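S.K.: Next come the structures, one after another.
No lab work stands behind these numbers, since they all come straight from the coordinates. Predicted model only: the values in this text are computed from it and were never measured. Cβ atoms are built from the backbone, for glycine too; each structure is taken alone.
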Structure P
Amino acid sequence: MEKDQKVLHAAKSVFLKYGYTKTTMHDIAEAAGISRPGLYLIYSKKEEIYNALVESLSDELSRKVEERVLKINEPLLQLKEVLNIWVIEMYAYLNQSPESKELYETQFSFAKEGMKRSTDLFTTDLEKVLKNFPSTSFNNNVKPKDVALIISSAVIGFKKNSDTLDELKEKIELLIRICIKN
């Protein structure tokens, strides 16, 4: 494993344990098994590590979508799988502790670009699947790209405003019923 990947792997576990705010560069270096000066040679700031981690996780999620969705023939099940990977699984993963909730509840100004890229990737994954639906599946001839944008925007709010995984799942099911005609 390359050093930067080793650092990101360590950072992921440390951020989940302590949240972003309480995590220090020392914590990440220690978890990665390298010295703090060695860590600064790879990443000069904690913000850089966080952004690199967001980018890496987003790419990983998109690859997972590609692998899993290929095995599913029905568009509605494909859509549900994309939402399961990007929203349900990540919600469960990031709600391991009150500290880890901070990773998606707080909007760090330095992370806006990385989070936008992540949201764009998610929206693109949604759009690819929505293109598999008959055009009559959407109200008022709305385009798959627009439905993808609405769904991705809505679930971002759902994650922030759901107290439980079941509540999040219910909101997503309702959103699907609103956006997709049977």
Structure Q
Amino acid sequence: MLEGRKINLRLIEDKDIPRMLTLMNDLNHRGEYLGIDLYHETKIQKHYADAGFWENDFGRMLITDKNDCVLGAITFFKGMGDSEGYEIGCQIYRKEDRGKGYSTEAIKIFCAYVFALKPIQRLQVCTASENVAARKAAEKCGFIYEGTMRKAFFARGKYHDLDFLSMLRDECPLLSEVLEDK
């Protein structure tokens, strides 16, 4: 477990699957920049059984509060094309939990952890250009805007521009520094 000031990051356990599935499938809380695909329990259970949501090029941790209540999830995965490094995705599930700094703290800790774990030089975040909150959270963590892909993804009935931000290894604090910062 990675412990922050307000949140913890931890691997997903068997007992988390039903709650996680309920939160992932709640379209009222999904946010306007995520698609409306629903996740089937069988597929989620298979992915968990195969690798526990932690593989060489993909990993997902839960974001929990200090009472172990699930707030969201954070993920690393191979991004588009043959680019070096990984893309980071972060989601706070419920609307009432957003805007409290949970994403920012999770991103800071998770990025330091992934850089400590993997021999990579960069991480990137891709967010809808209109998603000001996601971009601000990434920039607070040290991500730098690189460019925009026009009409790059389809969600909720329309195409969105996609902003790319990146962080290089030497721009990220060490994991020990981030964890001591709590």
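S.K.: A value of 2.8 was derived for distance in nm of label points 7 Å out along Cα→Cβ at positions 27 and 155; which structure in P, Q was it taken from?
M.R.: Attributed to the structure labelled P.
S.K.: Something else: Can you spot which of P, Q the value 4.2 was calculated from, given it is distance in nm of label points 7 Å out along Cα→Cβ at positions 131 and 163? Could the numbers behind the result be given before it?
M.R.: Numbers: P: 4.2; Q: 1.1.
Answer for the origin of the read-out: P.
S.K.: For the read-out helix-only ellipticity at 222 nm (-39500 (n - 2.57) for each DSSP H run of 4 or more, over all residues; to 500), a value of -23500 was computed from one structure; give its label from P, Q. Intermediate values should be presented prior to the final figure.
M.R.: Values: P: -23500; Q: -8000.
Source structure: P.
S.K.: A value of 17.0 was computed for mean count of other Cβ atoms within 10 Å over residues 43-50; which of P, Q is the source structure?
M.R.: Derived from P, not from the others.
S.K.: If Cα Rg over 2.2 N^0.38 Å is computed to be 0.99, which of P, Q is the source? Display every interim value, and only then the final one.
M.R.: On the way: P: 1.13; Q: 0.99.
Label of the source structure: Q.
S.K.: Using distance in nm of label points 7 Å out along Cα→Cβ at positions 139 and 171, single out the structure from P, Q with the greatest value. Before the final figure, lay out each step's value.
M.R.: Values: P: 1.9; Q: 1.3.
With respect to distance in nm of label points 7 Å out along Cα→Cβ at positions 139 and 171, the highest-scoring structure among P, Q is P.
S.K.: Follow-up. P, Q: which one has distance in nm of label points 7 Å out along Cα→Cβ at positions 19 and 59, as calculated, at 3.0?
M.R.: Values: P: 3.0; Q: 2.2.
Only structure P yields this read-out.
S.K.: Tell me which of P, Q gives 2.9 when you compute distance in nm of label points 7 Å out along Cα→Cβ at positions 3 and 91. All intermediate terms of the calculation are to be shown ahead of the outcome.
M.R.: Numbers: P: 4.0; Q: 2.9.
Matching structure: Q.
S.K.: On distance in nm of label points 7 Å out along Cα→Cβ at positions 11 and 75, which of the structures labelled P, Q is highest? All intermediate terms of the calculation are to be shown ahead of the outcome.
M.R.: Details: P: 3.9; Q: 1.9.
The maximum falls on structure P.
S.K.: As an exercise: log10 I(q)/I(0) by the Debye sum over Cα atoms at q = 0.13, 0.14, 0.22, 0.27 Å⁻¹, for residues 83-146 alone, calculated from one structure in P, Q, equals -0.51, -0.57, -0.96, -1.14. Which structure is it?
M.R.: On the way: P: -0.51, -0.57, -0.96, -1.14; Q: -0.35, -0.40, -0.95, -1.31.
Working through the options, I get structure P.
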